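Novice: In the part that follows, the structures are each spelled out as structure tokens.
Taken together, the values in this text are just the output of simple stated rules run on the coordinates, not laboratory data. Bear in mind the structure is a predicted one, so any value in this text is a computation, not a measurement. Cβ atoms are built from the backbone, for glycine too; each structure is taken alone.
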Structure P
């Protein structure tokens, strides 16, 4: 064991039941499905409104999708964009892409056409796999691109195809609007001149095409999730089969195993949902109850009906569940582990969860770059409003952001992390990759630490706490909003001369998006906040849309002409305290 690992403070409180490091299999992620389908062929891998998808069926569908992709020219290392809400087809598509030796590009299904085009052009996606309700957005994005940049094929899945054939049991039925959305069957967009070919999911399965031999190994690229930064468009994070495998096999942290039943409601496109509901679940051979969109009443009924034992969530879901007039009728006694992150769990809500249900909310911390968790609270020794301790094989420090010198216990600095789950760099951004990794002063081992951009402190037991961010990011109910991306979209509004995005406090979301806007001279008096919000809804995902719009005569600027966003942010913070 490395000396630095052996002397870190958190090892004094490390749970005795856990190894300090896990040994990740030197295989591809596809091999995990191969194994689980052999071990548990008839066991439900996923339940979708009561309809099971067995590991045998999941394996067969994934093979058929892999064969279909290869028949369309997808080769090893090619990128395939995956664009849909949580559903069984999402999992089959992901493993089909991996079985074809290709790379998954997960895309937020809330994205609009203006945003989605980037997830075609930047990774140079050969194929898009999407849900029927999002096919129109794919078509709009394609139409706006030069023909040479368009994917040649689009595979379209209907959520309804995964629903129970005889109808949904009322105990598991969503509300009427949600069921209408699930059963929607919009026509496929026309191919048009220079457009892609469109294929229905069931037609692809019916072809029964078998892929060639699987050759991807642990060090091959497997996933390219995108994360935004302080400048420019979102950047792809390069994860190999092995970087993802390390967190996929870590279920023992939360007492998970083949007998576990999890509620899969965190979006699968997001790295957290990906690890817990897609990669980790298949490795374990556990069962996941899928919920495509958050619905507190349905979530309560599903936990009760299927005796859900594990729930990874964001705190706002717990808050909303407690807000239900029916929550006392929900049977949550089966829950053994409830964890999550993305936003701090309010002390009062955590205490209520403990008092009423005997459950300790175990917060965790991680980024897209770290394949979700790099820190987590041991369920048996969790601290509230705390990131937890570094998990298996992770070495994290608090350093001075300028000198990179490690700081003493209790002092605030930047969180830097080294571990087996850390990504390999930003896709085609060598300078950004170089800037993201540092070697600490005096360290002759050459160990590279990833700069998280988050400010925090560490207590005497090695638990980490977040205090602020070096990076400019808004955390709205666990959704990360990067101001630079929203500003870029706002500048397309003909009335906007300048825009600055900051965070505003929100009792429910924690933070929400606020736009400070300078209007063009001809738009002053003619453009309202409602106009800005309405147009924003057309061009960006709902969670990015400014909830507050403030007009200003000018924006504060530095001597070099840069907008002083921090000044506006501090001013907003002062308002929140009054």
Structure Q
């Protein structure tokens, strides 16, 4: 009887212990037997991680693990990716921190393996060398920052309205809601990279009672919903610190085949602090990159004190059958809210046109650049509310479409225009533009005809939505350095010529453009001494009210 009770107690303890651990991500099997701590990669792709009972106790007592604890050499030659992935898998299971070994050089080959980060990680002074010259799966991230919380479908919600304040749900915690109507197409792209558009999409945060966070409101009417999901938001902030990452660039054919050998952040409430990414050995050709820092399907992410690198621009044939420059990014933000970049910069010259603009985004709300020096801010498929303050932007400037408020403050802008409303998506901004205490150096100081707001709109293409210009534009204390201008220069324009054919009442827009109603100007000065004028196309903007204070 005593032996039966003892066996029952042992099995109960084992069951409780297993119930408290977390299932590892990334095809990892974790055991703890009397053998030494070791990692084995099986032929089926599984990573077997055995941690001796003695080491389990030690790691738990220390509250952290190091990559060297799992066999990482850190010599810059040995492939350490299995050790790195194993360390994180064990740390995730036992809620332990991860710390890179001081001054180590971890080599990461092209073999497919992803490390999942679910606990605080300090990359410290270590260097990670990522070799992209011979890659098994170019879409496989090196690190994925994710949550144990899983998304689930919401039932019973069949429609939504723009600005709706509450949805009829009861949730376990605040959640990120993503909604889609596959039967409506938006962002039907025009131009050399034309396409048939994307399904109507929105993303927003609700509390456990379904109340919508109105700082990032619902921006579309959904007459029908084909899919709606909720992803619970982690309460605790996850911190990632330090680390130098060096990508040895791919040498693939120059075509749209995006590499994602990156750090992908797919969890809300994350801070990245002090990271550095460099790119080496870019050749005469290569495939583009989809963002070394990729942030998607999350909210409340801050990247600070971080240095990134613009990628060399390569060319290919676009969907219209003509040559195009391929977008390639070190920052890509998608389907995310409340994402901030603070005190960040890039390694290459922000005015060097051989490198593509460093940042792109889609389906985002509340993006912030503060105290950043980057070559570009970009919103492809719309941003709701964006702020650029205390920053300097280089040759690709600000490219945006979207809604809400676009605020530029205490910044220096060196693009061809102050703000470019992307013509491939309808040059649309449904909301307000505020420019305050800024310096505009057109074309980075090269000879140019200065214009503040650029774009193009024929009125003949259906983008899947009505296109707007900012309803109200406020410009206060703007210095325009237009000293380098052509001989026939007439002075800076508020608007470029958005449509050279729309010069009288005979021109008919099939899809009418909703133009700006009011522009407020206060303390706008020019180096040329010439006054700010409305446009080279006064007819198109004849109804815009300009108020000078």
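Novice: Comparing FRET efficiency 1/(1 + (r/R0)^6) of positions 182 and 326 (r between Cβ atoms, R0 = 30 Å, to 0.05) across P, Q, which structure shows the greatest value?
Specialist: Once FRET efficiency 1/(1 + (r/R0)^6) of positions 182 and 326 (r between Cβ atoms, R0 = 30 Å, to 0.05) is tallied for P, Q, the winner is P.
Novice: Can you say which of P, Q returns 0.30 when FRET efficiency 1/(1 + (r/R0)^6) of positions 206 and 494 (r between Cβ atoms, R0 = 41 Å, to 0.05) is computed?
Specialist: Structure of origin is P.
Novice: Given -2500 as the derived value for helix-only ellipticity at 222 nm (-39500 (n - 2.57) for each DSSP H run of 4 or more, over all residues; to 500), which of the supplied structures P, Q does it correspond to?
Specialist: The correct label is Q.
Novice: With relative contact order in percent (Cα under 8 Å, 6 or more apart) as the yardstick, tell me which of P, Q scores highest.
Specialist: Max of relative contact order in percent (Cα under 8 Å, 6 or more apart): P.
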